[in-house]
Structure 1
Amino acid sequence: MIQGPVEGGRHGWAFNRPLIDLATKGFVEAEFFLTGEATTYAAAPGAEFGRDGRWRAEPKGKVPFKTRFLVYRPADPAKFNGTVVVCWNNVTAGYELFFGEGPEVLDEGYAYVCATVQRVGVHGFAENPQGLSAWDPERYGELSIPSDDASYDIFSQVARAVGPDRDRTVDPMGGLDVKKVIGLGASQSAGRLATYINAVHPLPPEQGGHAFDGYMLQIYFGSGTLIEASDRPVNPAAANIRLPRGQNLIREDLDAPAMIVNTELEAISCVPVRQADTDRFRTWEAAALTHVSHQAQLTRNEKYRRDFGAAPPAPSEQMNRIYLQPFYDAALHHLNRWVKGGAPPPRQPPIDFTSEGEVVRDRHGIATGGARLPQADAPVAMNSSTPVSDDFAGRLRGSNKPFDAATLDALYGDEAGYLARFRAAAAAAVEAGVMMARDVEPAVAEAGREYRRAREMAGRETADAG
């Protein structure tokens, strides 16, 4: 059963909603509740969830649930491109993280659905709970997800609630003519999506399978999650959990397109499970980028300040400063064409590794190989996945070290020379398909600021040395 649009509550807005007013972009934002019974799964008799990803699962039981999903959709049906992206909201922080308001979604007319499918998203961690029910008990107090074992089928049910054959008694899509549905998960959610792809997607529709037409796993560490007893009640930041190593492939007999979109950091984890591109599978690895960028952290902090009424620590000036969103947007653009029967995303070279599994770096400390955004090919700083600190967050944020004045002079001469080189690198990225043309001018403007920042820091270091 679907209820909504949901309004009211203690705060008067949906948790983690965009910082912008989507109406100014020609979009409707609406939240809905979904109530039902979710199928749980177990390994089929004799099945092994091994490295090849060809996992066989079967229904085990059912549990009741009530959850929410947040919809962003074009107000004008003529501007809808026919594709709904369903995001598996990430709960690693103990509350939900998602971002569906990027340029590709808003400019190209997708609908974007942010799905709460895990227990932590509703109930939070036992210590300092920050889940939906604690954040706004008036709005979300009746929500309940008893176990993450239900998450896989809840994800299927959200997809069907917004898909082409949905029940329109209460229509979250406002009558839009939906053609395709893409499942998306990032980081921890990508691990769960890998299990969903390998074990649940192949099942018949009446058992929860074949709810999606394609998949994108963003910043994926190469390992699926458990399908039984899959709850993860431990706060990884408090436990200082180490980053995983890849354990399994995405099944090669998948009948829907799937794409892994990684940075240098996750590529390190995925080395043991790298797999070749096929007519149903692509991997992109971006050199010099890492899991969380300075720009993304600023947005997260601003949402945290609004939603929780407290200012989190300012992001470190030493963390990686290459924004991931343009890379994600280019990938989504190609994946959307692919699921509609068009050409697959262009193949990209992998990041280079030594035989010992170490990233190969150039004389500036930047990874070689991989997809190349202009900040990697026309750098003013060493951006990499190498952490500044060894805590959990530090391992995700990588590092940024601006070049000194002599290096900047030798490479570019002055700012005009640098921006000319940057534009050429951006044009190459657009040609390669890893950057959209609309993102070039914003990137050039940011590049000018980064050049001036590097000059300023170089001057400061010279003064300090003097």
Structure 2
Amino acid sequence: MKHSICVLLLCMASGLFAQEPRLLTLEETIRLGITNSKQLKAGAAKIDEATAALREAMDQRLPTASVTGAYLRLNSANVDLKSSGNSGSGTGTGTAPKVSQAMYGLVNLSLPVYAGGRIRYGIEAYTYLQQAARLDAENEKDAVILNTIESFANLFKAGTAVRLVKENLQQSQQRVKELEDLEKNGLLTRNDLLKARLQSSAIELNLLDAENNLALANLSMDLLLGLPDSTTLVPDTTGITRKEDSRVLADYLKSARESRYDRNAMSFRTRAAATQVKAVKAEKLPSLQLTGGYIAADIPKLLSVTNAVNVGMGVSYNISTLWKNKARLQQATAKLSQSELANEMLDENIRLQVSKAYLSLMSLRKKIEVYAVSDEQARENYRIVKNKFDNKLATLSELLEADVSQLQAGMSFTLARADAFVAYHKLLLSAGLLAKELKK
């Protein structure tokens, strides 16, 4: 009795702690993927870095201020004060003060009025770089979305493979039982029965591989979405159908030129490099500052200075820039050339990526049509061969071969549709349309 109660309690406990499979829609998958992406968090940090660099450049317009103060302890100095009104020789009759300490303080202010455009060019360049960092983050977001969609499709494909193989295994095991009865009644040879059992064992091995792939796909999705490793996920494909899209390759290429985040980011970097060239050239120009200061000093028994305020204009010109910044100008110009070439190379890669994604999608859609016909034909072929086998008009080998063909055709048709779903979103990504299309 006690043993039965313990078993009952254990069963109840296992039922409480067992996790129900979590149904996961594509929208929820994308949302969790974006929320938990470390790549996007790193991109946000890069934006913060670019924003701080822009603020630093803007701070160059603010005045600079310095405060200096000192207290000096002196030894017994010999102080001889000369009176300008004393034209005779000899020493004065007054007693010289004994100076043993001194204090002074200085406050200096400098406000840049003109710096040859260096400050303005610096702000302009870092503004471009900040915009480029924001576009990079958007581009990385699209990449994360596509990666999430691919993981969602892989989980669906792995689950579909397990389901189809299980169905095939059940059918094979049922067939083995029927053949065992025939073999007992002498209506089937032992060799044919062994063939059927061998195929059933091969399907069991395939099922083990399929279940292992499903477990890995599930774990990968858990890690991607920031879920506990033990969470069992079931992709909800309800409502996910092929979207009618009448756009041709030329339309996608045009969209890529206008909407690709990485292309626009590269354009901003090229403009920033051109601005850096202007900034280096501006170093040859003089700079003008508005200056001001305050001085206070106190030497006990000798001197006291207060309210000594000065205001003025200052001009500085570093003549050495005429021969020292040639190398820096060459470096800036070289970086501009590299950026322009990188922009051209990116344009070529974009055309190649869009064309490849478009052709891949068209090929997969054509394959789906072929696989659909093959799947229907394989099912019909198995039905016919099964009827012939039951009527002793077909061999067991032909039946087993028809069964394998039926499984392969069904698998190919189902997986091709999932691949086409991913290929379509790859095309949208290459054309810079992924985020826009998902919002529809």
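Assuming 21.6 is mean count of other Cβ atoms within 10 Å over residues 128-135 as calculated from a single structure, say which of 1, 2 it is.
Numbers: 1: 18.4; 2: 21.6.
The correct label is 2.
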- The value 14.1 for Kirkwood radius over Cα pairs in Å, for residues 160-231 alone, derived from one of 1, 2, belongs to structure 2
- Item | Value 50, calculated as percent of Cα pairs over 17 Å apart, for residues 216-287 alone, assigned to which of 1, 2 | 1
- Kirkwood radius over Cα pairs in Å, calculated, reads 30.7; among 1, 2 the input was structure 2
- With mean count of other Cβ atoms within 10 Å over residues 184-191 computed for every candidate in 1, 2, 25.4 is reproduced by structure 1
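Determine which structure produced the value -9000 for helix-only ellipticity at 222 nm (-39500 (n - 2.57) for each DSSP H run of 4 or more, over all residues; to 500), calculated from the coordinates; the candidates are 1, 2.
That value comes from structure 1.
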- Task: Identify the structure, out of 1, 2, from whose coordinates relative contact order in percent (Cα under 8 Å, 6 or more apart) was calculated to give 23.
- Result: 2
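I have 1.49 for Rg/Rh (Cα atoms, Kirkwood Rh), for residues 168-343 alone, calculated from one of the structures 1, 2. Which structure is it?
This figure was derived from 2.
So if we calculate mean count of other Cβ atoms within 10 Å over residues 152-159 for every structure here (1, 2), which label has the highest result?
Largest calculated value belongs to 1.
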- Message: Between 1, 2, which one scores greatest on distance in nm of label points 7 Å out along Cα→Cβ at positions 192 and 280?
- Response: 2
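Readers should treat all values here as calculations from the given coordinates under stated rules, not as data from a laboratory. Remember, predicted model here, so these are calculated numbers, not experimental data. Cβ atoms are built from the backbone, for glycine too; each structure is taken alone.
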